[in-house]
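Values in this text are rule-based calculations from the coordinates and carry no lab data. Note that this is a predicted model, so its numbers are computed, not measured. Cβ atoms are built from the backbone, for glycine too; each structure is taken alone.
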Structure 1
Amino acid sequence: MDDQNRRAQELFNYYHGSFVHMHREGNLEEYRSYGISKETEIEWFKELIRTYTVKLSIRDWDAVNSLGLISSNYQDKSILENVVSFTQKHVMSSDSVVKLMYAESIIRILKTCRKVISNDLLFDACRVVVRILEDIVSGPLILDPGHELTDLALKDKRSLNSRAQKDIEEIKSILNYKD
């Protein structure tokens with residue numbers, strides 16, 4: 001890869017493929033000057049998806065947040081599949097903050113990828129999210145060291161439950177959405 005393509009990919013990766021963010025920070029003109037093809041950008045998106053999927057963790061949320069950003073710029077069902085798969089395997093045994101954060105991340109991805117996912121994947125993802133949210137509401141408040149409710153702009157268990165209920169309503173509206 002030559003220096004120009006390397007620089008273009010650095011910009012692309014840094015902004016998660018968002019031309020809006022490139023423009024806001026004054027880098028879109030430079031990026032466009034490299035003449036990157038749509039096919040190359042799609043490959044870069046797929047590479048970013050693979051990279052962040054491997055980094056998914058209940059301890060570090062950068063990867064799931066990055067996948068959410070990518071989904072707003074490139075709709076691909078694999079993003080949702082990967083996050084839901086990870087969530088099913090790892091999140092139910094985590095604390096309340098991680099559960100809420102992953103549930104809300106899936107909701108954001110669902111909203112951006114709705115048009116490119118099957119109904120089966122939609123229902124699967126919604127089922128996983130509702131299961132997590134209901135567990136938050138029905139279970140005790142559990143916080144691992146370093147996790148604080150204030151990180152999510154919450155004060156107490158009641159505000160956590162309220163937000164989880166609001167997210168359940170959001171899932172219902174996603175399921176009722178008609179194209």
Structure 2
Amino acid sequence: MTDDQTDVCSIRSTTNPDDGTAACHMRWGTVQALLSPQAVLATARDLTAAAAFAETDIALLSVLRGELHLDDATAGHLLLDVRARRPMPPTPGALRVHAVAGANTRLPYVHISRGSMKGQLSPDEAREMALHWTEAAVAAQIDVRLRYALGEWDHVAPDDINRLFTLLQKVQR
């Protein structure tokens with residue numbers, strides 16, 4: 001996935017222009033949002049969980065069909081029962097994330113969406129995306145602390161701090 005594609009969901013650390021708190025900027029096609037690090041970390045958790053659930057669902061369907069010789073409809077109903085019993089995450093994420101067991105392909109997928117944007121990832125792509133989202137959330141929190149510390153130091157002017165962080169964000173991409 002590259003940032004020059006409009007169908008790629010990208011995330012980067014920043015600060016909230018209103019109050020200077022840690023934030024992350026998400027851009028996906030025409031959809032943009034300023035997110036809290038907590039929402040970004042919740043999304044990373046959801047992506048990782050959905051990747052594991054999708055792979056487990058495929059394995060479960062394989063056992064139900066192959067070992068127990070259940071027809072697709074019965075196996076599908078049992079899978080829906082299992083999914084209904086999974087605990088819901090306590091903190092909502094920034095994206096809608098769903099584990100999918102491909103009925104025709106028999107491959108695991110992770111569906112993501114927000115607003116008008118929708119995408120499908122392999123479990124490994126979902127885990128990689130989760131890593132990027134975690135890095136952005138942590139970087140946002142560290143950046144705010146570093147900005148504060150540099151601002152308290154008499155030898156660095158506010159304009160120099162802004163130039164430093166502009167340079168750091170260019171390197172981050």
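When relative contact order in percent (Cα under 8 Å, 6 or more apart) is computed for each of 1, 2, the one that comes out at 17 is 1. When Cα Rg over 2.2 N^0.38 Å, for residues 80-135 alone is calculated for each of structures 1, 2, structure 2 comes out greatest.
To test your reading of the models, identify which of 1, 2 gives -17500 for helix-only ellipticity at 222 nm (-39500 (n - 2.57) for each DSSP H run of 4 or more, over all residues; to 500) when calculated. Value -17500 for helix-only ellipticity at 222 nm (-39500 (n - 2.57) for each DSSP H run of 4 or more, over all residues; to 500) corresponds to 2 out of 1, 2.
Here mean count of other Cβ atoms within 10 Å over residues 24-31 was derived from just one of the structures 1, 2, and that gives 17.8; the source is 2.
Figure out for me which of the structures 1, 2 the number 17.9, 55 belongs to, where Rg and Dmax of the Cα atoms in Å was derived from the coordinates. If you can, show how the numbers build up before the last one.
Values: 1: 17.9, 55; 2: 20.2, 74.
It must be structure 1, since only it matches.
One of 1, 2 was used to calculate distance in nm of label points 7 Å out along Cα→Cβ at positions 64 and 160, giving 1.4; which? The correct label is 1.
With FRET efficiency 1/(1 + (r/R0)^6) of positions 16 and 72 (r between Cβ atoms, R0 = 30 Å, to 0.05) coming out at 1.00, pick the structure among 1, 2 it was computed from. Let's see the in-between values first.
Values: 1: 1.00; 2: 0.05.
Answer by label: 1.
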